[in-house]
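Next up, some structures in structure tokens.
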Structure 1
Amino acid sequence: MAAEIIRRGGLIAFRTDTFYGLGVDPFNQAALRALIKLKGREEGKPILVLIADSDQVDRFISLRSSLFNRVAERYWPGPLTLVGQARPDLPEELTVRTGTIGVRLPNDARVREFLRACGGALTATSANVSGQPAARTAREVEGYFPNGVDLIVDGGDVGEVAASTVLDVSGAEPRLIREGAISKAELTRAFI
């Protein structure tokens, strides 16, 4: 049912490996615009994408640096969003003209299987109105969005988890954008 909604250009909410996320087809501009409007997302903020398998990276990243590959090999699947050089044909709603995009391979086999069923990749911006805490339950998603979400997939409550760490590896030097489940200290010891 979720896959059919995505194919039709709809919007779903689903549990990721961290919090609940809002999912649309990352190549459908109308769906992306509906997502941005629903969330009240501020301009200039890119939208990350979850992928089902590492071979999906090339749909989004134009050139994987050796650093991108080394970090992905060590931390994927896992709570690390890697930002790389975006393919030029991606919708600007994803990249907001930054030339980069964030991609994550979740550390949850059920989430990856769900992503495969929905075409291999989905957006996964947090399921909340911008500025509010990320939804941890399907009920919280429904509270934020009583209208506008075509399907809320109840994957159970989210336990005590941190948001994903976001690391920009699009340039010559890595840059930590957000410290989350993987600490800056750990990344520094490993790569930075």
Structure 2
Amino acid sequence: MVVLNRIYTRTGDAGDTALGNGARVAKHALRVQAYGTVDETNATLGLARLHAAGTADAALARIQNDLFDLGADLCRPEAPGEAEAPHPPLRVAARQVARLEAEIDAMNARLAPLRSFVLPGGSPLAAHLHLCRTVARRAERLVVELAAGEPVNPQAAIYLNRLSDWFFVAARIANDDGAADVLWLPGANR
């Protein structure tokens, strides 16, 4: 259980922060950038939810919770033997990725194949989901870069990769099942 009695601690005033394992690192460290961008993805998702209802909102709420799981995963560096610890760290699981894939497949089955790239826009929900998609892609790039130099749960980057695809397909659904998609017209303004 998390208990936050005090919001400011002054411990980061010198430009460092604590990871989930207690280690202190610079606030500009790649790991902090990665989980910070996951948090940013979650914040953009909160804006998208202002335009969602019913099952769409429920799916977005579930993803917001997953993103907190992912942030918890990334803020605690992997360590040997952690799975056997009395309180193992929270890690994103393959079943969370599988759920996204199943949902993508179900949504995509409703859509006609694309014949052009889609520009971000259309309905307010679709526009916000495209913003979520691009921030999730940035988070994925940071996690991949982090994984090149430090141990990272491989499911973290995979989850972000699928999530950005999920946002893309969900944006098409939000655009009247693709009928209101804004399509790219190559060279239209030459």
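We did not get these values from a lab; they are worked out from the coordinates using the rules stated. The shown structure was predicted, so the numbers you read here are calculated from the model rather than taken from an experiment. Cβ atoms are built from the backbone, for glycine too; each structure is taken alone.
A value of -18500 was derived for helix-only ellipticity at 222 nm (-39500 (n - 2.57) for each DSSP H run of 4 or more, over all residues; to 500); which structure in 1, 2 was it taken from? Derived from the structure labelled 2. Looking at relative contact order in percent (Cα under 8 Å, 6 or more apart) over structures 1, 2, structure 1 comes out largest. With FRET efficiency 1/(1 + (r/R0)^6) of positions 109 and 149 (r between Cβ atoms, R0 = 35 Å, to 0.05) derived from the coordinates and found to be 0.30, which of 1, 2 does the value describe? Label of the originating structure: 2.
For the structures shown (1, 2), mean count of other Cβ atoms within 10 Å over residues 117-124 is largest in 1. Looking across 1, 2, the calculation of Cα extents along the principal axes in Å that yields 44, 37, 30 traces back to 1. Looking at distance in nm of label points 7 Å out along Cα→Cβ at positions 69 and 125 for structures 1, 2, the greatest value goes to 1.
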